[in-house]
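Each reported figure results from applying straightforward, stated rules to the coordinates on display, with no laboratory input. Given the structure is predicted, the values throughout are model-derived calculations rather than measurements. Cβ atoms are built from the backbone, for glycine too; each structure is taken alone.
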Structure 1
């Protein structure tokens, strides 16, 4: 599987894509699948230096990749600003190379932009969140250009939906879903 960075749709100028890292991609996928205006969410691996990495390789922390979710959305129904607002709320962006018990560079917080507009909005959003006092520590989220994206293996797709009874899903992902429902009920499908 070659590196793929989903092209913008030529048929629908309202479709955009952003790639976000907020710890385990199972969590990020499960959260963003529930937002109005989100068309698809693809778990995968961003940037890094190993072509076509496997999950095991990425988990070693030696490939330089980040576990991410590639979020395709309709800008008529949801704005990039709204997506980033959810992003800042569903994980701890002050953590360096970890989210909860998931530790390693592959779990770092990041916004991987595709163009100058996305970079501008991401930096502006980070600045506002940083000044807001929502988080007691400085934000560790990196904002860098997306240089490569590799979709994760098929068994990672829809992981939460397919494994609701699995311990990680119940203990880690379900609370994020509940937080999403509490904070953003009006934005859910």
Structure 2
């Protein structure tokens, strides 16, 4: 089915945080394949063919829920995104605006999970998760860099080094199975 009138637009949404990931198109065959396999299949207008999301990149989308709009001429696909959604390598095709602050933790945890599963063994995060001594050394190094930047009252450097420290600390927390909710609860208990 290559005629556009037979295609239905599909807004794809991440079930973990409700962010819109991409806009794609489906025909009857891609819809049936999605229902049958549990993974998103679309119609590629540029290739004039059906494609399974992730078949070449490894960035699959597990179909959690398909909803039709009130006119039955558009769909909402709620998916579990594995890897990035956009072919450019970004989390979402709608990347012009930064990821909201409240979603960055979810995004980092998703990246950590992806790296732990070895989808990119050459990545820095994979190396940290594979080498506890390296991770601990980096936390110590980044801590001292924050202290030096703070001592010199260099705001831009403090922000940069604090970002490094928090990143490495979050890798450790992830590796230990400690969530940010665990940390929030600990901090909440200290408000007394």
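A compact table of results
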| read-out | value |
| --- | --- |
| Relative contact order in percent (Cα under 8 Å, 6 or more apart) - structure with the largest value, from 1, 2 | 1 |
| FRET efficiency 1/(1 + (r/R0)^6) of positions 45 and 109 (r between Cβ atoms, R0 = 30 Å, to 0.05) - highest-scoring structure of 1, 2 | 1 |
| Test item: helix-only ellipticity at 222 nm (-39500 (n - 2.57) for each DSSP H run of 4 or more, over all residues; to 500) calculated as -8500, pick one of 1, 2 | 1 |
| Parent structure of the calculated result 0.20, given that FRET efficiency 1/(1 + (r/R0)^6) of positions 29 and 125 (r between Cβ atoms, R0 = 30 Å, to 0.05) is the read-out and 1, 2 the choices | 2 |
| Label whose coordinates, when distance in nm of label points 7 Å out along Cα→Cβ at positions 37 and 157 is calculated, return 2.6 (choices 1, 2) | 1 |
| Per mean count of other Cβ atoms within 10 Å over residues 21-28, the highest-valued of structures 1, 2 | 1 |
| When Cα Rg over 2.2 N^0.38 Å, for residues 53-92 alone is computed for each of 1, 2, the largest belongs to | 1 |
| Structure responsible for 8, 27, 29, 19, 12, 5, 0, with P(r) over Cα pairs in 10 Å bins from 0, in percent calculated and labels 1, 2 on offer | 2 |
